[in-house]
Structure formats: structure tokens, C-alpha cells
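Enquirer: What follows is a group of structures, each given as C-alpha cells.
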Structure I
Amino acid sequence: MAQNSRFSGAIDDSWLGRLTEEIIEPDLPIIDPHHHMWIRDGNTYLLPELLADVYSGHNVIATVFEECHSMYRKTGPREEASLGETEFVTGIAAMGASGTFGASKVCARMVGNVSLMLGSKARGLLERHMIASGGRFAAIRHSTAWHAAIHKVAPVPGMLGNSTFRAGYQGLNDLGLAFDAWVYHTQLDEVSDLADAFPDTTIVLNHVGSPILGGPFADKRAEVFTDWKAAMTRLAQRPNVTVKLGALPIRLPGSTASRDMPPSSEEIATAWGPWMKTCIDLFGADRCMFESNFPVQKRWSSFAVTWNGFKRIATGASADEKKALFAGTAARVYGVT
């Protein structure tokens, strides 16, 4: 229960019920295309913690690791430090593939990190990651989220259009690797431009395009939604772009829900539904995939409840649409077999 200590209410049956819930459609196959593994700020999320979530009730048949600067090498050239993360995840994947820990293929594929600001030199390093991963290296994420008035993930604005960055991006294109894009909603047209410049490279937009719902936009939610939807409509015209559905705020300022209790799956579906249903309408189910974003999301809700929330959002979808949203799109994009 320590990892849900964000909630200060008494740990009674009602509190625990918000973390467990009866599993909705327990046989529906799931590939979780976005989770991390780390030891960070006193929080440990390694194989035991991942397995506890994977086997908490839903039918998770495989997972995809998402880069998070975990287990980087301490020595050697700085640009090669991320090889440590690839080697670490490869070991976890080998453990999962053995079947010793159950049927789920954890870390079957991975999204790693190589700085594309190495320009044309990035390709050789990408190839080293592919070899080190035993063929599991499917994509990279280069965090380029930037807004002058809030937290800047990228060191500078406009990285997606930088000529050196694009010279590195050419390596992804040549090697058949995908690109995970983490940007804010104010940068979505930059993603469209990148998609046009490299139409043969798959782009996976993280976190529904990360609409900014706090800071200077806290009192402009309707305006943000309108601007975000317009940019997403333009982006959806690029067939090489898919979208990950997850990692949005659940309780925004003004919510009357008790913050002493974790949110239920109904509350999650209510908060996230308008954004995710819009994505599905614009891109189609075969270009969308639900993502857990664990253990980050674990601060707010359990794995079981989070995926119940996704299943509530997908209520009314056809069997084929659910197959795509929960496993098929991720399998195709990342090559999970």
C-alpha cells in the first residue's frame, strides 16, 4: 500500500475497493505499450512490482518498456550511457520470455533512448542498441515537450524541426524504427510537420498529446480542448501517426471528489473519456492504443482500476475495435509477437 500513500484516508474496505474492483472483461487480451522500470526517489518498480500489477486480474499478454533514463551506465562516453538501460531491460525481457514468471511476455519490446542531436552519428548507436537488445529494440523516445510558461522537458523549443535532430531521425527511418513523441498540445503541429517530412517512419504520440491543463491554462480548459482537438484533427491526416491513450489528470481543480480516496474506474472514465474518445474518432481504433504509464499512474490509481477505466471508455466499441485498442495496435506498431 506504500505506493498509494498519496491518499491519506483510512485503509478500510471501501478504500481497498477503490484499488481492486471486479475486473471488467477479464479475458480481453492486453498489451501494455507504455510502462517504466526504475529505482527512483525511494520508489522501486522492478520485475516483482511489475509482475504484481500484470497479474492483478487483467489478461496482460505482453508489455512494452518505455525509456525513463533507468540504469544508465556511469562510465564511458555520455552518449553511450543509455546502453545500460537497454541491457537492463533486455535482462528483464529474457526472464519474462523464460516463462518462469508466468505467461505474460513482460518487456517483449522496448522503446529506448538515443540522442538524435548526434545527427548522422545516431545511426551507429541505434544499431548498437538493436544488437544489445536481442532484437527487442523497436523505437526511441526523444522527449521534446517544451512550453515557455511551464516545465520544459526539452532543453530548447522546436527540436522536432532542428536540422541536426532530423539528421539523427533519418537513422530511425533507415533502420525501420519507430519514434515515440512526447510533446505538449501546443506543439502538435510540429509533429505533423515531422510526419510529413518522414512519411515512412511511424510516430507514436504519447499521452494523448499531453494537453496542458494546469499553470497558465488552468482556467482555460474549454479553450485547450478546442485547440487540442483542432491540432489532433490535422495530425490524424498523417497515416504514419498513432496515439497512446493514457496519462491524463483525473482530478482537476474544482473537482468535488474526496482526495482522501483513490479514484474509481468510473471516475477515471469520466475524466479521460472525452479526450480518448475524440482520439479514437479521429484516428480510428487501429491507430490508438491504451497505455498504463506505470508506475507514474500508480500515484493515483491501481493497475487493475486503471485498465477497468479504459474498458469503460471502450464500452460500445466493437470486438475488432477493442482488439485493436487493447493489443492489436501495439502489437503491429512495436512488433510484439
Structure II
Amino acid sequence: MLKGRKTMKIADPEQQAADALRQCLQDIPFLKIVQIQPVQTNYRELELLAQIKLSNKNCHLVVLFNNIGQPRQARQAISQLLNHSETNSEIYPIFMAPYISPKVAEICTLAGVGYIDLAGNCRLSFAQVYIQKQGNPNPFPQKRDLRSLYSPKAERILRVLLSTPHKGWKMQELASEAAVSLGQVHNVKKLLANREWLHAETEGIVLSSPTSLLAEWAENYDYRRHQIHDFYSFKPIADLEYLLAETCASAQLNYAFTGFSGAARLAPFVRYQRATAYVDNNLEKITSSLQLKSVASGANLSLLVPYDRGVFYKSQNIDNTKIVTPVQLYLDLKGYRGRGEEAAQTLLKEVWEPQW
């Protein structure tokens, strides 16, 4: 999880890339590094040409470093690297990035290209050399990238895509549906394309990996960003939820149940002691009508004023009460440790994945 972590900056990519290559090779007793020459190609890519000696045989390595290690950039780099190796069979191609994810590692392996990252993960297989190191975490979280993809306006687009994962969306149509600018849609499209989580069809862009997107979103989502107001009522939970729905409907206030209140309406096996709902920012009307008491502990009702009204997108009516979309419900449940996470996974497996 990236919350609370500082992003490490690559102060000197040329030096760090060369050091990473040396560190990967230094433990091989029969290998000697003759020289490493950097060749700057553009502002994002750095090429290293390395000459090494294995016993009495000279070998050449071509390393292409890209400061973005997403699958899309990896495939582009691999294409360039394979062009090098096709012209000279003695060249071994290596892709390097600040961090190589398991997916990118698999892409490189299948293409017959080695990989190294600045975290210490690597896989090289040439001549009599085979070395693999894996499991080191990402010390370079792309925080700006994540903030952009999971900003409030961008999240509106993600809700639309995840709610209709098989639909092809034209750019302007998607912008109108999500109530965001066309530029925002273009930005989200680029970020998802880098991860290879969508593809283009004649009908428009289509989400191709909804579970991967939802998993990463959940890792970077915190329901505590909403304004949370806790109350206590002597009324039973079921009566409290009914009266809340009735009050909001009569006062024309936007609301939608989430958390266990929402999950119970999709999966009746869920039991809970606290109702939870999003409401528009008019708490006085609700608290006076329901005779709620604000409490610091022991609450049986939590009202969330959302940081963005996108949480109300496609709210559905079940048993005369509104609940958030399954996507929003999953995100909120994942925020509750223990039983909330269990409920989220159960609903994901039994309700949403079959639809996807």
C-alpha cells in the first residue's frame, strides 16, 4: 500500500542504472565487466552498452532504461531491444526501470529479454549465466501517477468504466456520463493504457482488466477522506435505516447506503450493528428528524458527507432504499478491517466477478 510512503527520486539515472547492472553481475565469479558506456536517447530513456568477459569469451549487453516501468512502456522498449539483437546475435537485451512489477517481469521473460530494476529485482539468462532475484518491494512509488488516476474527478470515470465493463465508450460520451472534462478522460485513458487495462474497439475504449483496476483503486482509497459523523439512536438498526431513507426522500436529499448497510441488501447473510450512509451536506435536517445524538464512541449510525458527489453515481434502489454501486460498496467495505474485508471479497467473488 502506498499511503504514507514518500516517493524516492532518481537523482542520477545514468549512474544508478550502471550501478544496478554492476550489482546484478558482481556475484558471478567467472564474469568480468570490461566497460559500461551510457548513450542518452531521450528524456525518458537511457541506453547502456556493456561489454563483459566470460572466461575467454566477450559478450555484449544492451540495456534500455525507462523511468516508467508500466507494461506499455516495457513492450515498446522490448521492441527496440529485439531490433538490436536481431542485427547482432551476440547482443543480449535487457530492460531496466525503477521498478519491474511481476506482470512486466513476465512480459520480459516471455519475450526472451532480461530485466533489472533499481530495487534489486532481476532476471538474466545468456550464455552460461542465469541469475534471478525477486521479491524486493517498489522503492519508487509513482505517487503523482496514482494521485492523478485516483483523484475525485478521475474516480468518476473509473466508476463508469467498472459499472459497465463490457461497453465501448467514445471519449465525449464517457466525459458526459462521468460529468468531467474531455481532457480528464484523455488523461485517465493514457494511465489505464500504460497499465494495459483497456483496449480500443470500433465502439470505443473498453475496460479489459476490471479486477486489476479495482484492486489498485482499493489500495489507494481511504473512506476516511469523507467527512464522517457518528451518531447514536435508541431505534433498532432496521427502523433507523428506514427512517433515514424516508427523511431524505421527503426532503429531496441525496443519500445512499454503503458499508454493511449496503452489503446486507445484496447478501442477506451479512450481520452488523452500525448503519452507514452517504448524505448530502444537510445533516441538521436529518439529525433533528431522527433525533440523533452525536457521539465519539458507541455509534450505531455513521453519516458520510462525500468528498465528491461521484459516490452517488448509479445508486440502485433495493427494498425501497438506495445503495451505492457495487464498485463503491467494495471500496468502502475494504476500508473496514477484518469483517469488512471479508464481506468485500465475498461480494466480489459471488456478485461482481461473474458479471465481469
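Where a number appears in this text, it was derived from the coordinates with a stated rule and is not lab data. Note that the structure is predicted; figures quoted are calculated from it, not measured. Cβ atoms are built from the backbone, for glycine too; each structure is taken alone.
Enquirer: Computing Kirkwood radius over Cα pairs in Å gives 20.3 for which of I, II?
Expert: On the way: I: 20.3; II: 23.3.
Label of the originating structure: I.
Enquirer: When FRET efficiency 1/(1 + (r/R0)^6) of positions 27 and 251 (r between Cβ atoms, R0 = 41 Å, to 0.05) is calculated for each of the structures I, II, which structure yields the highest value?
Expert: By FRET efficiency 1/(1 + (r/R0)^6) of positions 27 and 251 (r between Cβ atoms, R0 = 41 Å, to 0.05), the leading structure of I, II is I.
Enquirer: Given a value of 11 for relative contact order in percent (Cα under 8 Å, 6 or more apart), calculated from one of I, II, which structure does it belong to? List each step's numbers first, then the result.
Expert: Details: I: 20; II: 11.
It was calculated from structure II.
Enquirer: Could you figure out which one of I, II the value 0.00 for FRET efficiency 1/(1 + (r/R0)^6) of positions 83 and 299 (r between Cβ atoms, R0 = 30 Å, to 0.05) was computed from?
Expert: On the way: I: 0.55; II: 0.00.
The correct label is II.
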